[in-house]
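Take a look at the structures below.
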Structure P
Amino acid sequence: MVKIKKSLIRFAAVCMVLLSLTQVTLAAGRSLIPVGDVVGISLETKGVLVVGFPDEDASAARDAGIKAGDVIVQIGDTPINCGIDVGSVKLGTEPIEITVVRDGAEKKITVTPRVGKSGNAELGLWMRDSLSGIGTVTFYDPETKTFGALGHGVNDIDTGVIMPIGGGVAADARVTEVIEGRCGIPGQLMGEFDYGSVVGFVSENTVFGIFGTVTDPSLLDTSELMETAAEDEVHIGAATIISCVDGKGPREFDVEIVKTDLDNREGHCFVLKVTDEELLEITGGIVQGMSGSPIIQDGKLVGAVTHVLVNQPDTGYGIFIENMLDAAG
């Protein structure tokens, strides 16, 4: 028997959004619609992600060389796409070959299952095959029907690895509660979504955001087309972000860009500080769920909010829109 550890369905993700099989093709310099609206996401992994091992038991898989962060794609002759596939494998005490993906390469590991307390043969693994939450859409391209969101990748909460996307859906959502950010305690957006109102799907999960195809743009609260800015156009000074932090839909809030770093390639391209009194009153600054909020400066879309400084909830990082477009392919 293999134990499957499901993620908690908490509608407060800083790191999630949709899925698709459509190739995204965007080029820097195109005019895009800055969105700032939230969507609900139900996401399935591609294969099954190993997130840990039972502390109370000796683990046959761990002892054989399987590591947390590995993605299991085959057990014996059975292809593995989800937890149900794992449960269908009949294990004995004979060695069985398990194929994992580690650091982008396939690796075959032979594991000899052990009889556990249940009396059944076990590999001794905790796994994850799905995630759910809400996230913010950065831009929508009405010409290609594509979108970008988050400004960073969807990472597994236990291992920190980028989630291998295998399927999922984005749905119409609304914010129902805001937990205010405080020094040392990140705030978060809480919400609910309707699986009957599908917005679109995701094709790419990258370190610079997630990207996909919109199937129903009427469910996105969008504005007018806006020109995108090059990295060297972003400067210290006043700007705004578009965020949905209550039932009033996406709105612009004042921020100040206080530092830029053209050489940063980890989603910390510039530092911004929330100066808008209304937003500070509602959220305390930047909270989980606001990642992906588009940043506007001098009438151009310059990037997206990515992270909050835990000890300074009114301050966070942003990524250049060029980096997002490059990652989208």
Structure Q
Amino acid sequence: MKLIAAVICGFCLDLLLADPAWMPHPVVYMGKAISALERFLRPLLPRTPEGELWGGALLAAALPLGTLVLTAGVCALAERVHPALGFAVQVLWCWQALALRGLEMESKNVYRELHRGDLPAARKAVSRIVGRDTQNLTAEGVTKAAVETVAENFSDGVAAPLLYMLLGGAPLALVYKSVNTMDSMVGYKNDRYLYFGRTAAKLDDLANYIPSRLAALFWIAAAGLTGGNIKNAWRIWRRDRRNHASPNSAQTESACAGALGIQLAGPASYFGKVYDKPTIGDALRPVEPEDILRADRMLYAAGLLALLVGAGIRAAVVLGLGA
């Protein structure tokens, strides 16, 4: 039950404070570790596809294992010093593993610039939360990018961390964040990372496989609680959840598109190259900036549902074992 309390406290801190800029964040140090490991490994291995695959596999093993050993060790040491300190460390890292409020804040910044009619500022705002090229996006393109990011990142920024912290506390949640961070840094299919980043990308696919599908179900339920079209969310999820190169990314995007009655995805530019991605959803109406706010409402509702259901199941298991 102590773990459940730590998760709930961490969730509440995320809602209240998001990620303060002044506070050191584990993901920043994970990013530095990834860069350092890449610089260390690349010169040691042959510059061949096989060599890069081996180097990437070593990176994909070293960072999660190192994260687990370090964070579990700190939690155990803090608990030995005093139970209150152990609880505080768990709460802190549960808080930092979540990104619900930060995602809502960043997407709302995009909405404000669109509402003001400042397209260049809206492009700049959305560039903070998407990986695609944004300099030539239309207002509709900016809006779609923001909505897609809110939906997709509900899975890896809220639902997946919650699942892993309820299973194994803050250490397991941070192991998940290390995998997710590796994928965001080296999991690209470009010349530099086609082979070196392959293991990290596959590991991220595996880590998100179950959470992304649970996240989609929570999002569909949230649509019904926030005025979205729950029946269409279910229909489009069933139809379009595989319309992405990743086995996971279209899960929540399709549920969101169906709930809003809009079409998402489609061709997008990355690093100057246009990729002809399939569309998700039906264009029952034009996309509009208010769709960002609607997606944010579903984000909050889905997050609270995930917390309540997850904590409830964990409590039932703990109490059942205690009996």
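Which structure, out of P, Q, was P(r) over Cα pairs in 20 Å bins from 0, in percent derived from, given a value of 33, 50, 17, 0?
Details: P: 33, 50, 17, 0; Q: 31, 58, 11, 0.
Computed on structure P.
Using relative contact order in percent (Cα under 8 Å, 6 or more apart), single out the structure from P, Q with the greatest value.
Details: P: 24; Q: 20.
Result for relative contact order in percent (Cα under 8 Å, 6 or more apart) over P, Q: largest is P.
Taking distance in nm of label points 7 Å out along Cα→Cβ at positions 69 and 157 as the criterion, which structure among P, Q has the greatest value?
Working: P: 2.0; Q: 3.2.
Of structures P, Q, the maximum of distance in nm of label points 7 Å out along Cα→Cβ at positions 69 and 157 occurs in Q.
Where does the value -24500 come from, among P, Q, when helix-only ellipticity at 222 nm (-39500 (n - 2.57) for each DSSP H run of 4 or more, over all residues; to 500) is the thing being computed? Don't skip to the answer; put the middle values down first.
Details: P: -2000; Q: -24500.
That value comes from structure Q.
Between structures P, Q, where is distance in nm of label points 7 Å out along Cα→Cβ at positions 213 and 269 highest?
Values: P: 2.6; Q: 3.7.
Largest one: structure Q.
Each value in this text was obtained by applying a stated rule to the coordinates, not by laboratory testing. Computed from a prediction, not measured in an experiment: that's the story for all the values here. Cβ atoms are built from the backbone, for glycine too; each structure is taken alone.
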